[in-house]
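Participant: Once you scroll down, you'll see the structures, which are given as structure tokens.
What follows draws every value from the coordinates through simple rules; no lab data is involved. Owing to the predicted nature of the structure, the values given are computational and were not obtained by experimental measurement. Cβ atoms are built from the backbone, for glycine too; each structure is taken alone.
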Structure I
Amino acid sequence: MAIQTLDQQRAEKAMKINKSLVENRDKETARLYKKLPGLIVATGLAQALAFVDSKDKNKTIITSLLGQDGIKSILTDKYTLMNKTTEILAFVQWINRFNDASPELKS
């Protein structure tokens, strides 16, 4: 197996999330992913994730972005928060690219 760049790893994981959204025709979760970058920039990562988590009926967004530990995993120190913010913004960009290319998720 060839070594993948970080961007390729993000794209691969994002494609799996997109496939799940398409199979379930989950337009609402796709819309929440679309809003997430703006929310992060406007309010900060923890607040944006808390808002999205409150709106996410299936509770899949936080798990897909942070794993099972959820929001607690980013609140350890400021460097972790900054790194996770950058990583999540880059990852959600890939999710949104795949979602935008999926006609099943269009409103």
Structure II
Amino acid sequence: MAGRWADYMTIAARFDAERTRIQALQIRIDSGRHFGAMRAIMRPDVIALLEGGYTFCTATRNERGAWQRGAELNIVVVDGERFIRTRGDQLSDHLGADSLDGLPAF
């Protein structure tokens, strides 16, 4: 890992039964040299941090076990409601839902 990717790396998501709203994310703090310990953070806290200027991006492990940077997380407002989405998924067919480009579930 070279340089800081974001304030928080998002490595997994828990959705509600309808898979329209994130309930929680598994995250790690990105220090620029390594990722911190994993912890869970609830959806309202993610929205508050994003609105406060903190950055999130997805990260997965590649076939060699090294972290691979994914997409940035953003807030998209649809009919006055805030949704958490990656840039690559902002024009999804599921506009009334959170979406993180297939990030693993926990």
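Participant: Suppose you compute relative contact order in percent (Cα under 8 Å, 6 or more apart) for every structure in I, II: which one lands on 41?
Facilitator: Of the options listed, only I reproduces it.
Participant: I, II: which one has helix-only ellipticity at 222 nm (-39500 (n - 2.57) for each DSSP H run of 4 or more, over all residues; to 500), as calculated, at -23500?
Facilitator: Structure of origin is I.
Participant: Now, a different point. Compare FRET efficiency 1/(1 + (r/R0)^6) of positions 36 and 76 (r between Cβ atoms, R0 = 25 Å, to 0.05) across structures I, II and report the one with the greatest value.
Facilitator: I
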